Structure formats: structure tokens, C-alpha cells
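No lab work stands behind these numbers, since they all come straight from the coordinates. Because the structure is predicted, anything quoted here is derived from the model rather than measured. Cβ atoms are built from the backbone, for glycine too; each structure is taken alone.
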Structure I
Amino acid sequence: MSNKQVWRLIPFLEASGNVQMAIDKWLLEQHHSRKHPPTLRFYTWSPAAISLGYHQKQYPQAWENLTWQGKKLDLVRRPTGGRAVLHQGDLTYTVVTWGLAGNRLQAYTKICEFLIRGWRSLGVELTYGTAGRGYIHNPNCFGTATGADLILPNGAKLIGSAQLKRGDVILQHGSIRLQPDAELFAEVFGTELLTNLQFPYSLEQMMTALITAAQDFFAMEIEVQALSQLEWEEIMIYSNHQNAAFSSLKS
């Protein structure tokens, strides 16, 4: 009989940024109150969105009126820290777990290890960024790479992650930049993409590689379970609260 910890894998989900952030916040609170197991999930943002770090008060007014492919870009606040991230042509991962010893950066590196192993299995070597605290003056999360970020051999940042801790429980999520639109990126951040990345893998192949690496690294078993109707109802309450809080902050 296996004594491995069982994690929940929520199937891939495409939804608005506000809903995605509500799910992540809900998962953190549920796991903190021990009503829910550790969780892994992958998702994309539709429509495209800019997510702001929880403490990021300043952002260009123009961001509220940007469009891409005829749709207005969402402006969403994450429950985690860090700077603005453009969610278009990216894949986001979320890990919610507990009991990781050490400081915040040590917890980052523990969780990021499954990302490094997963990409290595696809033939892509990633290392940690080396930028210091000067990054706080850069509004663009992908404009610099700190020790919590993963970069390609050519120095381009592939994955930017952010974290929130509640007691001994950690929510870590991150954007894996796959096919960003260079013109949109320049319009948002006023700077060119360092590298336009092209990977010969489907989303399915990437997620499979990362899930396999997570199972190995966290020594866990996966139980695939979609969100139930009751869970969706709880999550939408979180989503409505987030909407109201962000609207009052903007006004």
C-alpha cells in the first residue's frame, strides 16, 4: 500500500483572470483550514489580462483601455506579491501545499524544482535569475529575473512566480511565457521582448511533463478532480469580493 501523499489535480481551465485568482485564493484558504488536499493546476486567461501584484498600487492609466484581438484586456489583482504580468500566450501553474521548511526564497526553490525537472525532460535547461532588489523599480515582472524566477540559457526569462503564505500553507503560482505577442507586450510595457520564444510542444505535452515531474519531486499521487458545482458557488463569492475590492481601489 502506498504511503504517498495524495494531491488534487484540477483539470486545465480557461477562464477570466478574476475567476482564476478567486480559485487560487479559495484553494489557499481551503487548504489552510485543512478542508482540501495539496493542489496542482494549470490554466490560461481569457480574455488576455494584466495581473497586478497585491501591493502594486501604481500602474499606467492606459492599461485600463488596452485591447487585443478586439477584446478589452482585463486588469486583475493577484492575491500574491510581485509586479505586473501580461497573460497572453502564456500558461499559468498553481501549487498549493504546506510544510515547506525555510524562508520564502527556499520555499520558492523547492516548488520551482518540479518546473526545472519538467522542462529538462523536454530538453530545456532552466536556471534561477540573479537580479537583486532593484527589480522593484521595474513595473514589468518579465523585465528582470530574481532568484525566484527561471531563465533560459540565453538569459531570457521563461517563468515568473509569485507567492502567498497563510500560516504553514503556501500558494505559489507563475506565468510560463510561451507565445507572447511582441506588439502587445511593447504596447503594455513600452519595451521590446528580449526573446520571442518558440517551443515545438503542445500545451498538453508541457503539462504532462510538468505533472510527471511534480509527482516525482513531491513524491505524491495525483487524483484528477474537476471543481464541483458547490465549489464553483463558493469560488464565485470570492470572485465577487475581489471585483468589488478592486473597483473601490480604482475609484
Structure II
Amino acid sequence: MRVANTRNLHGHVTQELGVRIVSGQLQPGEALPREEALAEQMAVSRTALREAMRVLSAKGLVEARPKVGTRVREERYWHQLDADVLAWRCASMPPADFVQKLAQMREIFEPAAAALAARRCDASQLKQIELAYRAMEAAQDTDEWAEADLQFHEAVLVATHNELMISLFSVVETALGSFFVQSARRSGDFKYSLPYHRQVFEAIRRRQPEVARRAMQQMILDSSAHMTGKRRTRKST
């Protein structure tokens, strides 16, 4: 029981300090309080605190040096694709530049994934893409929409038959889920991107790689513009 409690405590400390660092409450270069003081401040044992610090150090967020103490590391050292780091960033209202970087990352691999899916997907994978699309079509609120949206993009990546792309999705899933929720909530019509999703689905179904690539790219550009308040005009197709 004591082990379980210790794990719960160090997990709580890891979460608390991780959010403070990622949200900017603790700035790069800032020294954390001495171990005794910080443990007392957070009402945890020094053992739990040390374990949390090991986790944060492994994620690149803090660095401990003899005679200097523990300091917050510069953002360039953070393991940006770590699931916890992404979750903490998304939970703390990520800045516009982070949203833009996520969109840039999507622009690099998702259009290529859509094209690859159009070449390689089998019947069962196509069915999963269609089911996700139908769930988006039937969504009654932003939460249902965002969940189905995430399933759609995951299904497209699975259809590539490329385990590296599938693994990449599992890494950025948290950030994408948050992105889809925010995008839907900022829209008067949360289904505004449904036509693009249909174009991607139809292009994959018809084995049209370049059409799928272009449709996915337009979808991402439109979503990014929507998040930054620079809504693009959709071309008729």
C-alpha cells in the first residue's frame, strides 16, 4: 500500500510541476526551491519528490547540478513529443505559435499519409475510415465531433500500412485531440470541415492518391486558418 501511495504522490508532483513549467509559471533558468522546502511546500515526502524530479529530468524539463541545484531547462531541451509534455501543453492553453507548429507538422505527414492510404488501404481499413466519417456526420456536439475526427485521422494513418506513421499518430494523439476540440468550439458550425473529410474519404475509396493528398492539405490549411482567425474561402469542387 505504501508503494502505491508513493507512486500516486510522485505522479501528482510530476503533474503539478510539469504543468507549471510547460505553462510558463516556472521560467527556463529558474531555480526550484531546495528539496526540503519544495517537499514541504507540496506536502509530499522527499522520496516522492526525488522520483518526480527523475521523471521530469528524463523528459528534459529540469536539470540538477551539484552546488547549483535544480533548474528549469530551456524549451529546446524538452521532449516535445512526450505524451505528458504534449498533454500539459494542451491543458495550459497553448500559445498560437505552438498551434501553428502542430499544423506545420500535420502538413508534412498527413497529406502524404492520405496519398499512401489511397494506394494501400484494404476493404476493412476503408470501412473504418467511412465509419469515422459517418460518426462525424452524425455528431451532435463538439465533443462527439472531435472524437470522431480523431478516429478519422487515425484510420487514414492505419490504412497506410506504415507502422512508423501509425506510431507517430499515437505520439501526437493528445495534441491533435485538443486541437480538434478547440477548432470545433471556435466555429459557429463545428462541422465546417466535413466536406474536406468527405473528399479525403472519397479519394481514398477511388484510389486517387494525389486527390487525397490535396484534399488533406486543404483541410489542414483551412483548419489552421480557422484557429488563427484567418478563415480561408473554400473552393467549390
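Comparing I, II, where is Kirkwood radius over Cα pairs in Å highest? Can you show the working numbers first?
Numbers: I: 18.5; II: 19.7.
Biggest value here belongs to II.
Where does the value -10500 come from, among I, II, when helix-only ellipticity at 222 nm (-39500 (n - 2.57) for each DSSP H run of 4 or more, over all residues; to 500) is the thing being computed?
I
Figure out for me which of the structures I, II the number 15.0 belongs to, where mean count of other Cβ atoms within 10 Å over residues 38-45 was derived from the coordinates.
On the way: I: 21.2; II: 15.0.
Traced to structure II.
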Highest-scoring structure on relative contact order in percent (Cα under 8 Å, 6 or more apart) (candidates I, II) is I
